[in-house]
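See the structures that follow.
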Structure 1
Amino acid sequence: MIEKLRQLDSRQRVFIVLTLAVMILIFIFSAQDADESSKTSSKFTKYAVRIFYSDYDNQTPEVQKEMWDKTSFMIRKAAHFSIYTLLGLCASFAVGKRKLFTMKSLGVVLFGFMYAASDEFHQKFVNGRSCEFRDMMIDTGGVTSGMLISLVIMGIIALIVRKRRRVSSK
């Protein structure tokens with residue numbers, strides 16, 4: 001194991017540390033009880049509801065609650081997707097250069113799926129939280145998106161490097 005870590009370049013080591021940091025951040029968010037989690041997402045929901053519903057203040061309390069609940073749901077799911085996209089991005093960069101349809105790429109997605117499953121299982125034991133398959137799938141979609149974004153970035157960097165090498169060799 002130590003020998004394999006020594007074989008990694010410094011960028012991969014940095015992304016391993018970043019991957020672990022994102023995993024810790026996810027764990028911290030998942031450890032919040034339902035009230036604390038609602039307070040966190042309510043800050044974003046407050047702004048989003050004003051963007052999505054310009055007539056929010058003119059609605060009845062019942063309609064406002066419905067608007068709030070829909071927006072809150074979207075914010076929570078977007079948060080799941082976003083943080084797992086970051087996890088997929090970091091984990092993918094930690095794995096290093098490769099093509100899309102490789103075992104390493106599949107490994108990144110499986111890693112994300114397994115972490116999402118463990119995260120949802122963890123939430124089962126947090127007051128007011130639940131274990132939801134839907135969230136696990138949203139999280140896995142985020143990881144997959146992060147992995148795809150990293151491959152695009154790596155491809156662009158590879159093109160730039162090749163172009164510079166051609167120019168400098170002339």
Structure 2
Amino acid sequence: MAKTSKLDAKTAKMSDKGMPIDIGISDKDRAAVSEELSKMLADSYTLYLMTHNFHWNVTGPLFNTLHAMFMTQYTEQWQALDSIAERIRALGHYAPGTYAEYARLSSISETSSVPNAEQMIQLLVKGNEAVAKTARAALKKADSVDDQPTVDLLTQRLDIHEKNAWMLRSLLQ
């Protein structure tokens with residue numbers, strides 16, 4: 001019978017639970033950043049769903065403009081969801097993925113009816129601003145633990161949501 005080395009025994013033990021993450025950020029700090037990113041994912045998904053809903057249901061004189069603008073925004077938001085969720089996974093945590101989790105974590109309230117076009121724009125301005133605030137809070141946490149990939153991701157998201165809010169707000173003037 002072959003002898004098992006200490007390294008083989010250690011590797012076998014790690015493979016039972018997966019290899020530990022050793023990226024220079026403590027378990028506690030990765031958990032804290034993942035918690036903030038989970039809020040970001042929930043807000044982003046809620047805003048995505050709202051934007052897509054409004055794309056389908058917008059009416060009025062600005063129909064074509066809003067329909068196209070909403071599609072551009074929800075398409076970009078959809079693609080960003082994956083980046084946020086994958087960053088949570090890279091930090092060693094599971095990404096939230098149910099409506100119940102999103103409702104619990106999101107700072108954005110869902111609409112219960114179909115608002116008119118102007119109300120849609122106002123709600124999307126508020127939604128983009130809410131995501132921007134969530135991104136800022138998460139960015140502060142990530143920066144405090146020297147998590148540069150998360151800082152980079154959140155800086156990009158912050159830029160996009162501030163720009164979307166500005167463009168939507170401009171329609172109301």
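Just so it is clear, none of the values below were taken in a lab; they were calculated from the coordinates. All figures in this text were calculated on a predicted structure; none of them were measured in a lab. Cβ atoms are built from the backbone, for glycine too; each structure is taken alone.
Comparing structures 1, 2 by mean count of other Cβ atoms within 10 Å over residues 48-55, which one has the largest value?
Answer by largest value of mean count of other Cβ atoms within 10 Å over residues 48-55: 2.
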Subject >> Among 1, 2, which structure scores highest (criterion: distance in nm of label points 7 Å out along Cα→Cβ at positions 32 and 80) >> reply: 2
**OP:** Name the one structure among 1, 2 that mean count of other Cβ atoms within 10 Å over residues 112-119 of 12.1 was derived from.
**Re:** 2
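Here semi-axes √(5λ) of the Cα gyration tensor in Å has been calculated and equals 38, 21, 12, so which of 1, 2 was it run on?
Attributed to the structure labelled 1.
Using helix-only ellipticity at 222 nm (-39500 (n - 2.57) for each DSSP H run of 4 or more, over all residues; to 500) as the calculated read-out, with -28500 as its value, let me know the right label among 1, 2.
The read-out was computed on structure 1.
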